[in-house]
Structure I
Amino acid sequence: MDQTRAEEIVAHNAPFSSHFRDDSFLGRLHEEWVWDEGEFTRLKQAITCLTHHKCQDATIRAQAFDIFSYLMSVALLSHCNPDDLYRIANMDIDLFVARREEVQMVFDHFLGSWQFRQA
């Protein structure tokens, strides 16, 4: 995947982007309550590509943060909150744990979490 395509995928998933698409991973997760493995893989590949290319574009990084924030703070936390009606239809506890860890790792690498910085 080239960097331009990776940036497009991020923009299609970014909730505040004018390029947001309902058929993106985040769009489907929000609207249909479905974890689309194919779209999730494309998003992970896009973020990994941007990490590899050391993308420093402030807009792309902000969009990536918005995606990460939505995933961790809205979708995944709401899914496991017994007082919230939101449930990801095709996600059991094992998949929840695995995907939460994947999301954390992929976005931490791109956004520069302290965990992955060289000493």
Structure II
Amino acid sequence: MAAAIKAVNAKIRSNKVLDYVFSTHFWGPASNFGIPIAAVMDIQKDPEIISGSMTGALIVYSATFMRYSMAVTPKNYLLFACHAINFGSQVTQGYRYMNYWNWGGREKALAEKAAAQGTATAAQ
């Protein structure tokens, strides 16, 4: 049985594509892509639910691992892409958070909601 496993492993390692697909350089970033996918999907949600501290932590995390992905040998471009997408998404979320809570976005949204309710009440 051990000889069969060694033979399969040797066959996989002799093919560059299969060697890459069966390595942590592929599966680490592939499994990590859930974070940027969730971040991109969250851009459509209400800014009131954005956590400023979590967004800041994810910005630092993504920036750190973008640097790390280029520091390892061989360079891990898939990990870099994963964290670059996450970094961009989190910076967007950070801007939305700051706009909503610090730059008057909340007041504007509340005023628009009140105006919409006022027109709905007047139409009745």
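Consider the structures I, II: one of them gives -17500 for helix-only ellipticity at 222 nm (-39500 (n - 2.57) for each DSSP H run of 4 or more, over all residues; to 500) as calculated from the coordinates. Say which. Value -17500 for helix-only ellipticity at 222 nm (-39500 (n - 2.57) for each DSSP H run of 4 or more, over all residues; to 500) corresponds to I out of I, II.
Matching task: 13, 48, 30, 8, 0 is the computed value of P(r) over Cα pairs in 10 Å bins from 0, in percent. Pick the structure from I, II. Source structure for this number: I. From I, II, which structure was Rg/Rh (Cα atoms, Kirkwood Rh), for residues 8-71 alone = 1.17 calculated on? Source structure for this number: II. Here mean count of other Cβ atoms within 10 Å over residues 40-47 was derived from just one of the structures I, II, and that gives 20.0; the source is I.
Values in this text are rule-based calculations from the coordinates and carry no lab data. Note that the structure is a prediction, hence the values are computed from the model and not measured. Cβ atoms are built from the backbone, for glycine too; each structure is taken alone.
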